[in-house]
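J.: Please find the structures below.
Taken together, the values in this text are just the output of simple stated rules run on the coordinates, not laboratory data. Small disclaimer: the values here were computed from a predicted structure and weren't measured. Cβ atoms are built from the backbone, for glycine too; each structure is taken alone.
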Structure P
């Protein structure tokens, strides 16, 4: 197997880690509604000369599946990644990444609920271990704190965001829309742009500066175009299960980068809870003997 596809997987993960850091840096500098809209608008404009012709050629199929494509755009782009920008104002990049690592687990859980995929005993144990790890992080190592104060606003937003993205992955499998991958993504991005427009118009103006422009462009080009491309290429050549393992690097790398560049403190509950979450996800992703993997790996950021 060519080494480049393993490097593609790693590149996608590094870009998503950077995207989480950008989300945190943008908090307070760019209104969440502004960066969420501008990110997808720029990506839509860049993809138009490459994809619009195929979309027009298959316009009847697009029209027939438009309601489903709009729902996918709502869940995968507008809700999931838009909520991430709002969450960044209330929680740390480390917490965001650890919660984001729940996507494969939630995808498997929704697969069991809506697609009839029966989880193995190992999968169930791994799921419980991961959820326990998330609770450790959310409670900051103190269960009494979670009971008395509840989940923080930013962490709650991230939980909704990852649930939306897990739903996105399930609907992608269930609906199997007969369009080329990039054509489908292009229409979904177009739907997300429309859905995010009201939030953009209602947002307070953000001052233009080179750092702000760089953050928006990073989210729009590497985050929205390059990462999905290299990730899908890796999935095609390595398989969903092998590629999904690289997702486990996201919380680890994010915590390290956030500690160096954002000055975020790495507490013991991050190490314990994050370790439990990653260990659980690894168990969930293990292929039981004699059974085929059912849930596909999906791009997360």
Structure Q
């Protein structure tokens, strides 16, 4: 089968054996390229089949999305409903720690498979994972309908955040740098701005840099909340404005699931209710064989790309 790997920063499509062993064999229909993929490749990730935003068809033809993180199932974090913070979550992550979804086939733990509604765009399976990231962060922020929010960063995470917040009745500004980002923001019902205002109830940092963190601190009202999505790829320094205004900083990683709520299931529900999100966010579609070009486009800020997806054909 064909699979996409990185070797010393170079993307290539290679032949790999069809995966065997434990789990459901999934024929991948769509897989997205994430900003973290680009960071990890730059940091030297090599050999593993890439892709953690993916889904496809089970052996009986059911279209499913895949949660790429694993879990041990027995530690305190797992048994208390916080398995996304289990030490195995990252160490068993498809596309980084084990072979991912940028391939014709991938074998997946049945507990990580989520059926999709009939009739959805095949691209939807690759959006469930980033949308679940967004839902997890928004739920952790505690933001309520009628609140004012600002999002720093208008990539896929920022725009999906805007869409979910608007759906929940929040007034949303999102800082955009490029015309295609502003257009996408308007499609999801948010207000694109070149600079954030002041005194927002909650700010969402969808960039995770010193500049974006400082911008969120300045934009957040005293005793407000700053939500950090994902990973810092370089250290960030706190400042006294944060301290004096007693701004609550909340980190958010991956997606949660327990007996009461599952971020992946909520993401699937939102995509079924708001199908326009796919066209608003997925700007480029490539065949799997064109992976090198797909990664080049995803890494080019002037390309007009928001989310790049690869398909089997």
Structure R
């Protein structure tokens, strides 16, 4: 069945594993254009903390789905997949290879396999859960979610009230954990013929890479970026709930020291990376998994080319 589907290359993995750099190199080798799959890079202005590639880094390689929404716009997996579909058609129309790159696992799955069929929002259930989150805090709902839907709990940050509420809502409506529904859906028919590559490194080395990245981002003016974004958009826009931005916002708003802020960013980044690693470990159809340097070896490049049938 997959023979008739459009072919795409997917470069996924946890944060700070070198996905964008690898994708740029592959785009040059295979005449490709990049399609972002990052739930923060899609927002204008959220540049440093999302490791958004600069024009100098891209060196002429086209990168779609970065800087496409204002921070006060909500973007979900369905909206992302629609925009990505359009970009892929345009790239294919130019005779180029679409290379999807990012670490937002649900968005990639929505693009490659579509979204799981779940009930529409139940306003009464949602109001009750949202009131509970407001009264007791999102972590209390996250603990409840961990009991009934551990797969979703592992993938959702304890402070991400929107996604926690949705997962609990689906469980109350169906009696089946959303994580289980998504895992079963992931084995269904694909929307694209995806050559799926996952970048990964050892835990020890990854910790060093995360540490280096945080230092570089701070040196590049990350705190000033957040200060400027806050002045324009306020404190409540969705991307301020993402890793790193959330902690720097606390520093600016609540007076948390820079040293404590950096410790919190490093910790939350490691936790987020663990969730990403868990997600991509269970992703079906992965054709190659390893470090970026290994991906650049000729034997692996040849293998990818063979998978792409170039």
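J.: One of P, Q, R was used to compute helix-only ellipticity at 222 nm (-39500 (n - 2.57) for each DSSP H run of 4 or more, over all residues; to 500), and the answer was -8500. Which one was it?
T.: Values: P: -22500; Q: -8500; R: -17000.
Comparing all candidates, it corresponds to Q.
J.: Out of P, Q, R, which structure matches 1.00 when FRET efficiency 1/(1 + (r/R0)^6) of positions 97 and 273 (r between Cβ atoms, R0 = 30 Å, to 0.05) is calculated?
T.: Details: P: 1.00; Q: 0.35; R: 0.60.
This value belongs to structure P.
J.: So relative contact order in percent (Cα under 8 Å, 6 or more apart), computed for just one structure, reads 19; which one of P, Q, R is that? Working shown, then result.
T.: Details: P: 42; Q: 19; R: 27.
For relative contact order in percent (Cα under 8 Å, 6 or more apart), the value 19 is produced by structure Q.
J.: Okay, next question. Could you figure out which one of P, Q, R the value 1.6 for distance in nm of label points 7 Å out along Cα→Cβ at positions 113 and 177 was computed from?
T.: Going label by label, the one that fits is R.
J.: For Kirkwood radius over Cα pairs in Å, for residues 137-264 alone, which structure out of P, Q, R has the highest calculated value? Present the calculation step by step, with values, prior to reporting the outcome.
T.: Numbers: P: 18.4; Q: 14.6; R: 17.6.
Comparing P, Q, R by Kirkwood radius over Cα pairs in Å, for residues 137-264 alone, the maximum is at P.
J.: Additional query: Quick check on the output: 3.9 is distance in nm of label points 7 Å out along Cα→Cβ at positions 9 and 169, derived from one of P, Q, R. Which one produced it?
T.: The read-out was computed on structure R.
J.: Same structure again: Could you figure out which one of P, Q, R the value 0.35 for FRET efficiency 1/(1 + (r/R0)^6) of positions 65 and 153 (r between Cβ atoms, R0 = 25 Å, to 0.05) was computed from?
T.: For FRET efficiency 1/(1 + (r/R0)^6) of positions 65 and 153 (r between Cβ atoms, R0 = 25 Å, to 0.05), the value 0.35 is produced by structure R.
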